[in-house]
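As C-alpha cells, here come the structures.
None of the figures in this text is laboratory data; all of them are computed from the coordinates on show. If you're wondering where the values come from, they're calculated on a predicted model, not measured in any experiment. Cβ atoms are built from the backbone, for glycine too; each structure is taken alone.
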Structure P
Amino acid sequence: METKLREGIHWVGYVDWNVRDFHGYKTARGSTYNAYLVQDEKNAIIDSVKGPYANKLLGNIQGHVALTDIDYLVVNHAEPDHSGSVPAVMAACPNAVLVCDAKCKDALRLHYDTTGWNFQIVKTGDSISLGRRTLTFLETPMVHWPESMFTYVPEEKLLFSMDAFGQHLATASRFDDTEDMTIVMQEAKTYYANIVMLYGRSIRQTLDAASGLDIDMIAPSHGVIWRKNIPTILEAYDRWTQHRPEKKVLVVFDTMWKATEMMADAIMEGVLEERVNARLLNVHSSHITELATEMLDCAGVAVGSPTLNMSLMPQVACVLTYWKGLKPQHKVGFAFGSYGWSKNGGAADVEKYLKEMKVELTSPALYVKYVPTEDDLAQCREAGRTLAQAALSNHAKLWQE
C-alpha cells in the first residue's frame, strides 16, 4: 500500500474495513482513521487514531522512526475517533510535546488523564519549525467541534484538514486518483450531509480563511487523500456550504394500511410531470444516513405520515428530528397523510416540523380520511406538480444569487 505523501511524510493511520455505525451514521463502506508522520530534523505526528487501534498506529510510526525520536504530536481535533490513542502515543513517546489550541487542551483534559503531558498551545498564525519544513496552524471552530484546527505545511503545499473534505470510506489505497471518484464523491457528500451540514456557515468562513493558502494536497482525517481532484471537492464544498440545491424533489413517507403510500405515489406522479429529478423513499427502506444525504441537495420535499395514536409515525419523527438537527436550508415542501377519526397528529405534526425547519410551504397539509378517493389522488398529483414547479423556481433563484 502506498503511504508516502511526500518525501519524509507518510500516512500511519488505520483502515477500519468493518465499522458500520458511526454514532448513528451508517458507514456502509467502512472508514479510515488517518494519522500522518512528518520526518525532519524534528519529527511530528499529525493526529492519531481510534483508541482500539493505538498499537497499529505505533507500529506504523516505528516503521519509519523510533518512538523516542518523536518531538511533537499535533492534535487537530479532540473527538475520540482521532484522539482515542493520544494517551498511548504520549506514553510511548516520552519526548513528545502535544500541540493543540486552548480549547482542544480543555477537551482532552475532559476525555483523558493528561497528567504529565507537555502541552504547547497554538493559535491561528502560529508556526513550529521542524527544520526544512514548518507546521502552521489555522483554528477552525465548529468544523465541526469548537476546538477544531487545520495544520498546513507551506513548503509542501500540504494541508492536514482534519474532518473537512473527509469521507467514511475504507480503501486499499490512500489517494483519490487511485479510487473510483464516483464512490469517493458520493461518500464525501454523505459525510458532509450527516456530519457537518449544520456547520455550513463555519465551514464557509474556514474556506474563505484558507483561500490564501497554496495547496496541492489535502490530507483529511477520514478517507482518501486529495492530490488530483482538489478542484472537484472544493467546488462541491462551495456548493454545499451555500446550500445550493439540485433540480430535485424528495417524496418521503411511512404508511400503515397503504393509504399514505397511495398519496405518495400520486404526489410523485405529479412531480415527474414537471421533468425534475425525484426520489420516492419509504423511511423503512432507506436509512436516515441516506435520507439526510438526499435532503442535502434537494430543492423540494414532501413528507407523509398517517396518524398513529394522535401523533405521527415514529420513524417519520426520527427522520424529521434528524433533519431538523442538521439544519438544511432553502427548501420548499409540504406535508401529507391519512387519518382515521382525528386530524391531530400525522400530517399536522409533519407540517409543524417543516415550519420549524423553515421549509417554505407550497400548499397546506394534505389530509385523506382512511382511503384516498380519485379526487383525493388528483389533488395529490396537483400538489406534486406545484411542488416541482416551486422547486425549479427555488433552484433558479439560488443559483442566480
Structure Q
Amino acid sequence: MSQDILSVSELTQQIKTKLETNFSHVRLKGELSNCKRHSSGHIYLTLKDEGAQIPAVVWKTTASRLMVDIKDGITVIAEGRLEVYPPSGRYQLICTSMVEAGQGALQQAFAELLHKLSGLGYFIDERKRPIPAIPETIGLVTSPTGAVIEDMSNVLGRRFPAARLMLYPVRVQGSGAAEEVAEGISFFNTAKKRQHRPEVIIVARGGGSLEDLQAFNSEVVAHAIYHSAIPIISAVGHETDITIADMVADLRAGTPSIAAELVVPDSEELLRMIDFSQTQQYRLLHAKLDGAERQLLSICNSYAFNKPPLQRQQYLERIDSLVAQMARSVATTFRQRGERFVSARQKLELLDYRKALERGYVLVKKEGKFITGAQTLQPSDGVELLFHDGALPAVIGAKHEASCECSIIKSP
C-alpha cells in the first residue's frame, strides 16, 4: 500500500512531464486580462473566454518582437507551450507568438499565398529587372490624399526636379483597393501614348496594421506586379512591414520617401559627376594630344622619317657632281678632239702637194695621170706641168746620155 503513495513533488513532476510532453505546442484564442509588465521586461497575463482562463507569460525576448499591443480586453491568438510551475502547483502558457484575433486569419492567408507564389517563381531574384538610372517619367500608384504623395513630390523635387511624376489615384485599403492598384499598374503598361507610359512605377502607401495592408498582400496585386513590363518599386508601410507586393516587386523600398530617394539620382551629385567626368575627359584628351604630338615629333626627327629627304639631297648632290663631271669630260673630249683635228690638219697640210709646189716643186701629168718616174716618159711626149700658181703644157725633149733626167721643152 505504501508503494502507491506519491509525494506532492512526485505527483507534480509526473503531471509536469505528461502535460508538457502532450502540449508542447498549442494555439489558443482568448481575451487578455490582468496584463502586467514586469520591470525585467517579462509580461504576465491571463488568457480567458466565457468558460475558463489560463495564466500566461511572455518572456522579454519574445515581447520585443511582437507586433500586437498587449493590453486588457483585446482578443488574441496566442501560440506556445504549456508549462507546469511546481512551487505554486499551477500550469501556464509560455507564449512564443501572439497576434490579434482578426489578424490571425490574415496571417494564415498571407502564409498560404506566400507558399503558392513562391512555388510559381514570383520571388526569384533572377527575373527581377533593374531600375532605370535616370528615369524621365515615373508612374505612381497610390492614394491622392495623405502624406505619401506630398512626401514623394517633395523628395523628387529636391533630388531631381527634371523627372515627371504621373499619379494614378487608387484606394490603398478596404474593399476593392487591391483591384484598383492592379488596374493602375495595368494602365501604365497598356498606355498607347508614350507620354503616359513611365519608365518605372512606384506602388506606395503609408504604414498600418496587417489588415490595413491587406490590398498589397493580395494575389491580384502580386499578379499585376509580376506581369508588368515596366520595372516596379514597392514602398508599402514602414521599414518593418513586409508585404507580398514588396517581395514580388523588382525593388523594395522601406518607405515611400525612400522609394523617391532610390528612383532618381541626386541632381547636384549628378552634375558633380558630369563635371568630374568632363574634367577627366579633357585631361585624357590633352594627354592623348600631347602624347600624339611627342610621337609625331619623334617620328619627324627619326632617321627613318628623314632618310628619304636625306637620300634625295644626296642624289641631287650626286646629280650635280655627275653633271659637272660630264661637263668636264665633254670639254676634255672636245678639246682633245680639237687638238687631234688640228694635228691631223697639220699632217694633211704637210701631205698637201700644193705646199710642195709652193716650195718650188712641179707635178707632171700625162694624159690626166701623175707621172712619178722619168722612165714613163718619152721624148716628144706632151705633158702638163702643175705649178703652185697654175699649169703649163710642155713637151718632153731628148734624153741626155749622161743621166736619166729628161729635158723639158716649154711648148710655144
Structure R
Amino acid sequence: MRWASASSDNPVFETAVEECCRHISKELGGEPDLAVVFVSMQHLGSYADVPARIYKRMRPARLIGCSAGGVIGGGREIEQKTGVSITAALLPGVEIATFHIGNDGLPGPDARPKAWHELTGVTPERSPSFILLADPFSFDAENFLKGMDYAFSKSTKVGGLASGARKPGENALFIGHEVYREGLIGAALTGDIRVDAVVAQGCRPIGEPLLITACDGNVLLELNDEPPLKVLEDVYGTLTPRDQELVKSSLFLGVVMDATMSDYARGDFLIRNIVGADAEKGILAVGTDLREGQTVQFHLRDAQTSAEDLDLMLANYASERTNGAAGSLLFSCLGRGVYLYGTPDHDTKAFQKSVGNIPVGGFFCNGEMGPVKNTTYLHGYTSCFGIFRPAGGS
C-alpha cells in the first residue's frame, strides 16, 4: 500500500491539476487504484471538467471527490483562495466499489439491512470501510448515517459535506467520469485495508458530569433535578475570568454515548450546540435528541482548547497504533484552519507530528462525518481523520 498527496494554488485550473498529477505520479510510480479529489469554489467554472482532466493525465481505477471551501494536500491547507488537492493510492489486495445516492433513493425507516447492502454494493461480511461525500443542500446525511450504522455496524465511516457553494446546485460531487450536483457519493473499501478514525471535537469539559433527570426531545428540562440554567450558573461561578468569557460565546453540551461508562474523558462525549435558552423557565435547547438518564457535561471551545484536544486524540491514537499507517484523509470544519488558529496548516502539522510523516489530503467541510464510541455522527467544528493501513497492521 502506497499513498501520495499533492495540492496546488495555481489560479489556472489545468495547470493546478497538472502540478498535482505530476507529483503523485512521481511518488506512486504507477496508475493509482484510488484518487480522491477536492477543488475549491474559485474553480467553479471548471467543475464539469475535473474527472476528464484527471483521467487524461493519471488514469485512476476509481475516482471520487467534491467541491470545497478549502483544500488540504501535500502538507498544505489552502484556504480562501484557488486550490486543487489530489490524494491517491496504490492499494494491492483492495477492492473498491463506488456509488451515488440521491435522497429519493434512501431505504425507508423500516427497511431491512439488505436494502442498504444493495444500495452500496457491499455486504458487512466483507468488512467494508467507507469514504462518504455529500451535498448539504440536497441530502439528509444524518438519517443516511443512521441507516449505514444499522446495516454496517462494525464498519468505519468517514467523510464530509461538500462546501464552497452559496446556493443549491453549485456544489459538485465527482465519481468516476461523472459530475453530480446533488446527493451523496461514496467508496466502499474491502480486502487488505483498515480505516481508523480519529475525531477531534475541539472541546474541553467544565464543571462535573451531570445526569439528565427530565427532558423533552432536544429540550433539556432538568439536570440533577434542577433547572439546567441554574446548574450552569453554579458552574460559571467556579470558572476563571477567561472561561467565563468563553461561556458567553463558545458553550456546548457533551453527551456521553456509552451508558456503561462511569469515568469520562475527552473523546467520550458527543459535542452538540446549545441552540436556545429560556431564562424564565431555566431550560436549554440542544442540537440533538436527549434521553432521561444520560450523562452530560458542559464544554468550552477556543483555539487553545481545540489544539490541545487534537494533540491529545492524535497522541492516544499513535500510542495504540505504532506502525502501519500509510495515508490519511482529513475532513476539517470550515470554522477551523486559519479562522480558528490564526496560522495555516495547523491540523496537518499536528497529525504528522504525532502519527508520522505520511501523506494527508482532504478538505474543509460544511459538516464532518466520523464515529464517536462506535456510532457515526455528522459533526461541526471538528477535524476527522480517516487513517488507512493494511489489514495485516492490526
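Structures compared: P, Q, R; top value of distance in nm of label points 7 Å out along Cα→Cβ at positions 194 and 210, i.e. the largest, recorded for Q. Structures P, Q, R were shown, and Kirkwood radius over Cα pairs in Å at 34.1 was computed from Q.
Which one of P, Q, R has mean count of other Cβ atoms within 10 Å over residues 10-17, as calculated from the coordinates, equal to 21.0? Considering all the candidates, the number was obtained from P.
As an exercise: relative contact order in percent (Cα under 8 Å, 6 or more apart), calculated from one structure in P, Q, R, equals 21. Which structure is it? Derived from the structure labelled R.
Where does the value -7000 come from, among P, Q, R, when helix-only ellipticity at 222 nm (-39500 (n - 2.57) for each DSSP H run of 4 or more, over all residues; to 500) is the thing being computed?
The read-out comes from structure R.
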